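What follows is a group of structures, each given as structure tokens.
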Structure 1
Amino acid sequence: MSYKNIFFNGPITTDKIATSIATHQSKTNIGAHSIFLGQVRADQLESGKVISIHYTAYEEMALEQAHAIREEIFSKYSLTCMHIYHSLGEVKVGEICLFVFTSSIRRKAAIQACDELLERIKNELPIWGKEITESNQSNWKINQ
């Protein structure tokens, strides 16, 4: 079975986000959107300051699970649209790695669905992020 692809190679661009939002302007039955953007932080770790995160996933399983989660969220909330985009590969500090977008006739459903969807993505999908720091950057590139 083929599932909707949620993966985006590299950072999720502002153009992708803007286009996604703009395409919904013609859907006049929508009264609310809830949007979550996950951005890579410059955390300070023991190994140094984070400069990027390299995302990997067990893609087939993640797509299957994302489909099941989408179906459950659609049945629980009165949504018009739902979109999930998660980065794979390297995403630098300050760039967007996760874009979750829900739409509904009313704001409460859009907000609650977006929040639950985000928590389920983070807790249930087999997606991993390896933090790359200034000090382990050269080792990371060699091992790739």
Structure 2
Amino acid sequence: MKSTIRTGTGTRDGGFTLLEVTFSIVIVGIAIVSLMLLFAAGTNVNSFGNKLSSAVFLADQLRSMTDQTGFDDIINDGNQTFSGVDADGNSIPGLGNYQQDLTIQTINPEDMTVYVGPDPTAVILTASVSDTKGQLMQISWLRVK
């Protein structure tokens, strides 16, 4: 049984017109696409957060490595590059695609200027961690004899 609606100009069968259904589908489609874009953006942010956490961990491992090493050995070893290693120099599974760079700059501890000469008494150590897309983080610390 059809329902009939009376209007001022005549009668119309009950239900939605094709235009109303089309607008409804467009609005629902836009909402679904917006949600999908929101999920994609969240996934990207989460991925970068994981990379940054790994980079901080690897930089901390370089700092621990230098804490275990004598001052003179640090200067003699010079700048070094590693690929996802822990404080003991062992590879960490799953982190081999990160590059850890350790740079050493001798300084004068009294005024923090670059020191050139024999028997330095202080160094600034800088750990940089990067992946295939570029540098993720860098941290520096002072080490004195």
Structure 3
Amino acid sequence: MARQLTVDDARQSLETHAAAKGAEIREKYGPHIGWHALQSILSDRTCVRYPCEIVFDAGPLLEGEFAHAKAKGERPEDGCVIYVHPYVAVQPDRVPDAVLYQLVLVNYGDFASAADAEAFGAAVLGISPQTYYERICQLADEIGAAEA
């Protein structure tokens, strides 16, 4: 008898897929992912399913949030805006950290988890998920402190 797939199986599968997709993106656009490479990634439908634009605006963000992807319309094909805290705008090397974390929501929807975002972003940047996690946490902490 075949084993039933569980939600945990699906989550692990998505995390593995997100990391593999991240590695593909790094191979295509790396090794350094800066502003120009990030723009190319956002324009490439093999990397990002739907059109995305980056807007540096804290207005739509929750307190302490460094970035958030928001749909432009009712249909995913309408694309989304990735709002990034202006604190990050003056640190261009950190913009990819913030944006890559959001791309799993664009590509996989609400089923995507923080672990998926960490696996994806780390693979694109060529670092360990733990290092990426620490960079994201540091960014969130700095924004929280700047807002206080």
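Read-outs: derived from the displayed coordinates by stated rules, not from any lab. None of these values were measured; they are calculated from a predicted model.
From which structure (1, 2, 3) was helix-only ellipticity at 222 nm (-39500 (n - 2.57) for each DSSP H run of 4 or more, over all residues; to 500) calculated, if the value obtained is -14000? The value was obtained from structure 2. Supply the structure label, taken from 1, 2, 3, corresponding to Cα Rg over 2.2 N^0.38 Å, for residues 35-74 alone with the calculated value 1.70. Considering all the candidates, the number was obtained from 1.
Tell me which of 1, 2, 3 gives -0.27, -0.48, -0.84, -1.17 when you compute log10 I(q)/I(0) by the Debye sum over Cα atoms at q = 0.09, 0.12, 0.16, 0.19 Å⁻¹. The read-out comes from structure 3.
In this comparison of 1, 2, 3, the computed figure 45, 23, 16 for Cα extents along the principal axes in Å, for residues 43-106 alone is attributed to 2. Quick check: 29 is what I get for relative contact order in percent (Cα under 8 Å, 6 or more apart), calculated from one of 1, 2, 3. Which structure matches? Of the structures listed, the value fits 3.
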